[in-house]
Structure I
Amino acid sequence: MAKFKIIYDRNNCVAAGPCAAVDNEHFTINPDDGKADLIGGKEVSPGIFELEVESDDLANQAASVCPAAVISIKKLQD
């Protein structure tokens with residue numbers, strides 16, 4: 001089964017919120033600043049978060065609706 005990595009650039013998030021609306025499994029809105037948080041994500045560099053997932057269906061939807069294009073999905077293996 002393929003594995004995927006969600007890569008999220010929180011620094012450039014514009015707090016629009018559609019990612020959490022279409023993918024509340026991986027994204028939630030932080031009440032302090034209105035930006036999205038990647039649930040379970042690991043900060044790999046300042047403001048850049050990554051999370052490995054089994055399926056990219058919801059994450060791809062989140063990436064496609066992000067107006068700032070700060071969410072990307074990388075296929076890790078088949």
Structure II
Amino acid sequence: MTNITNIDSSAIDNITVNEGIVSITYKSSGKEYNYALNGITVEEFVTNVQNVIENNQSVGRFVNKAIREDQTLQIMAV
């Protein structure tokens with residue numbers, strides 16, 4: 001399991017990745033949403049998030065793009 005915390009984001013509080021499931025806690029609601037990785041490995045996803053953080057890019061934009069455009073994150077039914 002990988003926990004990514006202390007994210008400098010106005011939208012995202014933290015990201016947890018565990019066995020192909022990505023849990024994202026949003027700051028606005030404090031709610032956690034679970035997403036399934038699609039067409040990407042856990043290692044690739046974690047590396048991509050870390051690169052976004054290291055390059056001072058928007059983590060919220062990265063996550064939004066992963067969900068809406070790339071479809072590498074797919075929301076899981078509850």
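Just so you know, all these numbers are worked out from the coordinates, no wet-lab data involved. A quick note: this is a predicted structure, and the numbers were derived from the prediction, not measured.
Observations on the structure shown:
- Structure responsible for -4500, with helix-only ellipticity at 222 nm (-39500 (n - 2.57) for each DSSP H run of 4 or more, over all residues; to 500) calculated and labels I, II on offer: I
- Ranking I, II by relative contact order in percent (Cα under 8 Å, 6 or more apart), the structure that comes out highest: I
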